[in-house]
Structure I
Amino acid sequence: MRELLEMARNENKSVMLYLKGLTIAGGVTKVAGNVVELHNRECSRIMVRIDAIDAIAMA
């Protein structure tokens, strides 16, 4: 999962994160330690623990 998040950050691609029934869409700003930072239209900063992610889709 970490590799896909890094690739999305490097290529400026959007991702959809699936977490325990929730879906979060956004652009990856940073991947550090066990956390990924995203941003989207509604929120300028979203922090998600990588081990909490069930699936990732990259646009």
Structure II
Amino acid sequence: MSPRNESAFKLYHTLIENSTVTKFIGWPIPAHNATDPITQMERDKLWLNWMNTYLK
């Protein structure tokens, strides 16, 4: 596991342990953000769903 993934998992578990509503989503890509349009659309859909749920 890369150090970036390890840090993300640690943050995720810390949030869960503190009863924070949390969902971990990871893609098997080497970069921080996807460059392919399909993964970008999926990411954007997830962000919009989060905003519609928590920013109302």
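Any read-out appearing in this document is the output of simple, stated calculations on the displayed coordinates, not a laboratory observation. In this text the structure is predicted, and so the values were computed from the model without any measurement. Cβ atoms are built from the backbone, for glycine too; each structure is taken alone.
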Tell me which structure, out of I, II, gives -4500 once helix-only ellipticity at 222 nm (-39500 (n - 2.57) for each DSSP H run of 4 or more, over all residues; to 500) is calculated.
I
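Kindly point out which one of I, II the value 71 was derived from, the read-out being volume of the Cα convex hull per residue in Å³. Walk me through the intermediate numbers first.
On the way: I: 71; II: 81.
Source structure: I.
Using mean count of other Cβ atoms within 10 Å over residues 26-33 for the comparison, can you identify which of I, II gives the largest number?
On the way: I: 15.2; II: 8.2.
Largest calculated value belongs to I.
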